[in-house]
Structure I
């Protein structure tokens, strides 16, 4: 039988992560708490704007068994990691694209496709598209989170160009394979993130949609034997993140989100150092 966990989200968290809609779509797993201190909600949702790590730590100190952070901006999570580990609480990051079900640990076929392509990679290209007015720094944070979630180790990142319409970042993989990242602010294209690994005989493509609805990710691999499109999974990043939060709390299995986010923060620090 599924254990129902109580959830509290303040208005900012609700706006950032569509919490009410997600909770309502998973009625067996979640139910609303009456307030932030109403018998201690099991899960507290936190908006990911500046200061989120401190707010998440406060929620854990107040007894939350898990915290879900919607669209976290880059900041130091060392203190939060210590607080969460000491309390045995989970911190789950609800990220725009990295939270997509296609990149979940259970999606072994997707990770096998990416890993196989990386073994023979001659070029890696990634493009993130967002609406005008989006903070380019946050867009880059979300894009780097996708690379980390894909198991891609970016080295020696450097900014090639940056302006009001986006950015270009270059780097290499561990073996020296060149990497190019583009961030584009435009209303002419939907908000998506893509990762393309070109190999000596083909390519692998991962295209991740906006989490506003359960649009599917597209994963396709081309080799000398032919082309294969992996089965589509209609699920949103928001629901996937909350399902992970529930599974983490009820199973006791530790979440690894903060460790991956530390890798993202490290890359961003290299770009600004």
Structure II
């Protein structure tokens, strides 16, 4: 099977990149920091809100492409805890865009067997947003295709704090006198419990930082940073990132050819944790 059997190219550029992509060596889980909406709008002398709307349109394209490529999971960083510091009008617009997106796209998401999950401190979101998100997750809960994880009111440090507090609460409830946390106990209490760790983290707009995103889960992820702004990050840019991922060798702290663990950048042997 070739990649073009899963995803029909829209033009010659896509066809050329698809020829380089091995569909058997795709990452299980891709996470994306969608950055650059404001700069995209600024360069076009448009209001920032226009950039956010363009970004939503691009998210639709990327979600559809990843689902067609049969990725197991796609996580999108939609709204961080720090984003509340933005102007009230912009925050309200972002919440409106989310509700609008769910209303328009949920039927297609459900039809394509995609399961929607939301991670973050959702209890602090506006009631209308919580209601729409809850209904969307309930509708798609039994879908067996790609998992679409939307990080909403999310922060990596906050996730770790919440995980530790959940462990402590359980220890106190069980009356345990002594308890030692390990990697598994922490992983099991993260928002992403039960999901594979990301194999590939993509960041658009060229910023060289992870912005408090999935701090625990990306320990062994391959990082791919592109200067392309999110509203310009189309399908061909996604395919280029996947091709670059397949060219890399994941060593997990070892050395290639020196008896350490080394494998191509695809997770056929399971997650890359310390083993």
Structure III
């Protein structure tokens, strides 16, 4: 099976090797950015450095995503100057750029080692399916907490339906918060918890979640294969340390949007 944009892929890799050969390795990332601008121009390859990709909700800008290059309107490049292998967050970053741009083909390119390393990835949009589990709160949650949980569910479905799957955690947290804020809900981003040991306070620490209406902590994750027992235990820990009763673990996953409620009652 032929590669997508095989000829352009060959030309781009030639540019990567040429720039590192002339510039060397171990320099800051922007040195290679400048080198590629000149290499693309010399070869007549159209490229836009640092294009701005904007995600909006109800005509309000929510997220700016800025890849290093869009080349020939059909390839996204993200440059690195690392001394180790690409990490999971680098691939998530690339997929976010591909999704936001509507472009299928992208490259992570590492100029930081003695020879060029690149990872070529193709992104294909998937339909958003939903997996929900509310067993932990059935018959227990009521009143304003129940109303807040229902609003949270609707906000997550709105984000899933409008923006689909494929972005990283940071993007989904901003989109989720924007939808709830637009509906008039009170949000606490990265709330502070006060854990105790043998009844003694241990200080105040930020928690990586969003608390809705002062009652429901939501832990928003993305691009996981599925919610793990650790993810659920972490959500329960946040609920306990915040002195609340219910929480929600969320995964805008590789194949589906997952919601699973937790309770410490």
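Could you tell me which structure in I, II, III was used to calculate distance in nm of label points 7 Å out along Cα→Cβ at positions 227 and 251 as 0.9? Provide the component values of the computation, followed by the final result.
Details: I: 3.5; II: 2.8; III: 0.9.
Clearly, the read-out refers to III.
Work out the source of 3.1 here, i.e. which of I, II, III gives that when distance in nm of label points 7 Å out along Cα→Cβ at positions 67 and 91 is computed. Considering all the candidates, the number was obtained from II. Please compute relative contact order in percent (Cα under 8 Å, 6 or more apart) for structures I, II, III and give me the label with the greatest value. For this comparison of relative contact order in percent (Cα under 8 Å, 6 or more apart), the top structure is II.
Values quoted throughout were computed directly from the atomic coordinates according to the rules given, and no laboratory measurement underlies them. None of these values were measured; they are calculated from a predicted model. Cβ atoms are built from the backbone, for glycine too; each structure is taken alone.
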